[in-house]
Every structure is written in C-alpha cells, then in structure tokens.
Structure P
Amino acid sequence: MTARFVKRPPALFADWLFTNRDFYRDLDGKPDLKVIQDSIDKVRELGFIKETVDASKYADLSLIEEATSRRRKGN
C-alpha cells in the first residue's frame, strides 16, 4: 500500500517499513512533544523564526488519553 502511494517498488520498503527498524510510533498515538519542541527550537536557532513557541501549551492530548483509557478498559 505504501509503495503504491509513493509510486516506488515495494522492495525499497521491505527491509524496514513496519518493522522494529522503522521510526518509533507511540502505541497510543500520542505525539512526542519533546521532539516537536526540539524542532521548533532548532528552527528558531537557525533564524527562520524570531521567538520559540511552547508546544506543550498548544497540545491538547485529552482526546487521545480518553480514547486510550477506553481501549484499555475494553469499552
């Protein structure tokens, strides 16, 4: 499916996509706010923006947390 989407041969992805060699994804679907914050800070450091933004102030994870708790309870 991925190979069709990016119009590349499946062999390019077979060794790593959806394996433990792929990028880590949180099993609950939560974004990694530290990584996001580090990226924002790097953009500021490089001079593309004048001020940094605190990503945690704008991240509402309540929907994800509620869905996770429901899934774990089996509801």
Structure Q
Amino acid sequence: MLIRWKHKLEPGEIFRVELRVGYGREKFYGRMSKDGRLTVPKVIAEELLKDSEEETLEGYTADVALYVIRREEDE
C-alpha cells in the first residue's frame, strides 16, 4: 500500500509489468487490486518456472517494474 500511496497509483489502473525471478524475465499487462496486490497470470508463472522443479512462485524473490499506461485523453 505504501508504494501505491507514494506514487499515487489507483486501484484498477492498468500497468505494463516486467517481472524478473532468478534469470527468468517476463512482461505482461496487469491490474492492481484495491489492497495493492498484483496477480501474476498462471501462464507467466509457468513460463518462469519451466526450468525449475517448483510448481509456484511462492517463496521466490522477484524484481517488479510497473509502467503506467496512460490514455491520450488523460494527458
């Protein structure tokens, strides 16, 4: 929540997300929930874990970059 408040991010806002876990890196579009969480789509999680024996990203440290998508009419 602190990140959301600090950067004035709104719940439901759409972001371009870059997620790095270990040596894996994936980009996707995501939406932040009211509590500040971002859900990683199952397909993306599976792609990041394809060379691993793990079944979930739970316990991994991830580097996440969010890029706000602005509509032309908002600028």
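Compare relative contact order in percent (Cα under 8 Å, 6 or more apart) across structures P, Q and report the one with the greatest value.
Of structures P, Q, the maximum of relative contact order in percent (Cα under 8 Å, 6 or more apart) occurs in Q.
Consider the structures P, Q: one of them gives -13000 for helix-only ellipticity at 222 nm (-39500 (n - 2.57) for each DSSP H run of 4 or more, over all residues; to 500) as calculated from the coordinates. Say which.
So the calculation was done on P.
Can you tell which of P, Q yields 3, 14, 25, 23, 17, 11, 5, 2, 1, 0 when P(r) over Cα pairs in 5 Å bins from 0, in percent is derived from it?
Q
Where is distance in nm of label points 7 Å out along Cα→Cβ at positions 6 and 62 largest, in which of P, Q?
Numbers: P: 3.7; Q: 1.9.
Sorting by distance in nm of label points 7 Å out along Cα→Cβ at positions 6 and 62 in descending order puts P first.
Looking just at FRET efficiency 1/(1 + (r/R0)^6) of positions 14 and 54 (r between Cβ atoms, R0 = 30 Å, to 0.05), which of the labels P, Q belongs to the structure with the highest value?
Largest calculated value belongs to Q.
Laboratory data are not the source of any read-out in this text; all were calculated from the coordinates shown. This one's a predicted model, so the numbers in the text were calculated from it and none came from an experiment. Cβ atoms are built from the backbone, for glycine too; each structure is taken alone.
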